[in-house]
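The data blocks that follow each hold one structure.
Rule-based calculations on the coordinates, nothing more; no lab input. Given the structure is predicted, the values throughout are model-derived calculations rather than measurements. Cβ atoms are built from the backbone, for glycine too; each structure is taken alone.
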Structure 1
Amino acid sequence: MPFNSPDRPAGSPLVVLADDLSGAAECAAVLPGCRRILLDPAAPVRPWETPVIDLDSRRRAPAGAARLVAQATGWHAATGARLLKKADSLLRGHLAAETSEFAAGASGLVVAPAVPAAGRTVRDGVVRLHGVPLHHTEAWRAEPGPGPVPRSVAEALGRADTTVLPLDQVRAGATHLGGSMRSALARGAPVVCDAETDADLDAVAEAVLRLPHTVRMVGAGGLTAALGRRCGPVAPRAAPGRAPAAPRPVVVVVGTAHPGAVAQIAQLTLHGARHSALSAESLLGPGGDGEHPTARARAVLKGAPVSVLSISGTRAVDPSAAPRLARALARSVAAVLPEDADLVLTGGETARRVLDELAVTTLLPVGQVHHGAVHCRTVDGREVVTRPGGYGGPDSLLRMVGALRTDRGRAVQEPNASDGGPR
């Protein structure tokens, strides 16, 4: 998917670097040219491909996350690609450390983290969740570490010299907005764009794509979708295929601590799903090897058309234990997962750990079930739907499972032999 720019008339390919898997999938679903989500940052990228690469940096230490971003940015900048760093729309993760490395060697940095479809907007350089400034919400309650919620995008970037382009400039037209961007970037500071609607992000995308490809972008799924709209609607990625003789079982793994997950699981159980909540104590028991919960997971999965595994919410869980819990839960799931089972995975950390345990290094995007819930396929044919932990209404999991149970007769276009790589 080439993107035209003044200095490269034939267009520059777009490469997206994401910090977690659910965010990577969210971006892939809205980019017409994306055919692969790469879970190995070192995997080769074909010329003019539009890959989304999960760096899996969200739960790493800041220095380690920064090194991953620096390495990947260096590789792909050298190819002449236009680069987008997918950041969390609520400014979580190592935004300052990663952005600093991502900006190295660029001729400018444009930042637009709004996702209007999820109620996440930016006004006066401040992220707002359903109209409430981020630092006045509880959106960071499950985040590890004592750090305060940033009061602005500039604070999250650690850059006091950031220039904010307010809504009146964003809505003044691409030509005017492009001029404002050029003037601000000439001062050497990052540019943060306000946005409250998809039309605002469309204007930002249009203006950035008129700038040299060496100007890099930091944004969330909203900006990625705006770039995708510049290339028209997402083309169908699936083709008719032979349906299996019988519906395949679906295993739902809920690793998120978001309160909405309880209601979502309840909707599934009302429709016959079998559910087991594994306690944090058992998952992090002696050695943290998940041996005790594995037996419970096996019992729940045995013979169930739809089964749900989650982490018990009966006791408060220390957010700093979340990575260890995700790994232990993933080990328990992988140890008993039937070969013919499809997966619904919520929470980027959980999704990535499960796929790591299954040695999956490439996902092939199929489409969206709803905003943020992305249907993919592994190279060996397993269906996977991922979703950020805090997305979706009470029927989200029900819809995700329904997509797999009704769409299993469809098959994505066969990848080239090189698409899969080692699994």
Structure 2
Amino acid sequence: MVTSPEVDRVTVLTSTTAAAGHLARICFKTGPPRHIGVELEWTVHDAVDPARPVEADRLRAALGPHSPRTLDSTSPASELRHGSSVTVEPGGQVEISTAPRTSIAALVAAADADTDQLAGRLSSAGLVLGGAGIDEHRPPRPMVETPRYLAMRRVFDRRGPAGRTMMYSTAGLQVCLDAGETDQLADRWAAAHAVGPPLLAAFANAGRHAGRPTGYASARMAAWLAIDPARTRPVWTPEQGDADPVAGWTAYVLAAPLLCLRDGPDWTPPAGVTFADWLDGALPRPPTTDDLDYHVSTLFPPVRPRGYLELRYLDAQPAGSWSVPVAVLAALFADPVATRAARAAAGLQSHRWSAAARHGLHDRGLAAAAADLLDLALAALPRLGLPAALHDEIDRAVRRRRDAAGRRHP
């Protein structure tokens, strides 16, 4: 990703104009699109009885020096051998975040090696990584309790159980792409959203939760969408066309209610207070740039700008197959021509997030769009410069997905 320069964290914000200026500086870093990164997340299970709860002490011991400080306050939080950082989510899901790479081949090699290292440490403690986007065996159960997570749970509980499902049971695959040059930004932003529903459908992997079928192709994405539309709905919609991404994101951020207010031991905010309200004096003190940055970290749309574009809509994939959807996205964003073609191929399906979560490729319109996108990815795959063996492996896997999508729309 394009590295963000140092930004001021403590300036008091007194207007929406000042907030918008800060967001413009930190959320979209333009430049040549060269880098790609991934965040791989898994549920963690007892190797003998996957429905058995895993206690925090057991996971902490397994991770050792790689434990994040939310799990062990004395941990050095060491990176894995190839540079991936390790985090543990509220329900005990383990995630590795890679360093950005300039090629898919380098990314796959590093992420696979770090995944193997992580899996080896877990195996020594009798633990294994899950293979789905939602816990197939256990109901939601907290492991890590921090002021942030407690405030999140209290706010999400106001709307129902989906927040707890998301926090404690889901696992995703996040793909991170450079925002691109200034003249590419609007198209890459729109395309990153537009291809989301068809690709979510193509790679849906979260149909069973807590020992039962859910009726969804991606119960993970269904949970995210049900939490709070003000912070999980997509930022871009087809009606926006090529509208300014910075303006769209700024409006989204300011209109979203606060999720955490870091004043005192209880971070639960007053209900319904948005960041715009805070700027207008709704709370005893004015917000700072650091408060705005933290607020942004509590927003979870399918595509989130973090200097780069974080594509958050894919389910965790079965063991050994995460590189397939990542390569598909890399191919679709390999150059402006491919990106425009991908956006056009998504077409009328580009807003159908709920249908994709519910039906996956059983929806004919989504299946047709997915097939077209996978065809485009296959055509662009040679541009990624993959080693022959890796190219052939991914090519075969994409063709299998494309054939599955094709069978859904005869």
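In terms of distance in nm of label points 7 Å out along Cα→Cβ at positions 104 and 392, the structure with the greatest value among 1, 2 is 1.
Assuming 30, 27, 21 is semi-axes √(5λ) of the Cα gyration tensor in Å as calculated from a single structure, say which of 1, 2 it is.
Numbers: 1: 35, 24, 19; 2: 30, 27, 21.
Value 30, 27, 21 for semi-axes √(5λ) of the Cα gyration tensor in Å corresponds to 2 out of 1, 2.
One of 1, 2 was used to calculate helix-only ellipticity at 222 nm (-39500 (n - 2.57) for each DSSP H run of 4 or more, over all residues; to 500), giving -10000; which? Working through the options, I get structure 1.
Given a value of 23.4 for mean count of other Cβ atoms within 10 Å over residues 48-55, calculated from one of 1, 2, which structure does it belong to? Intermediate results must be reported in sequence, preceding the final value.
Values: 1: 23.4; 2: 13.5.
Answer by label: 1.
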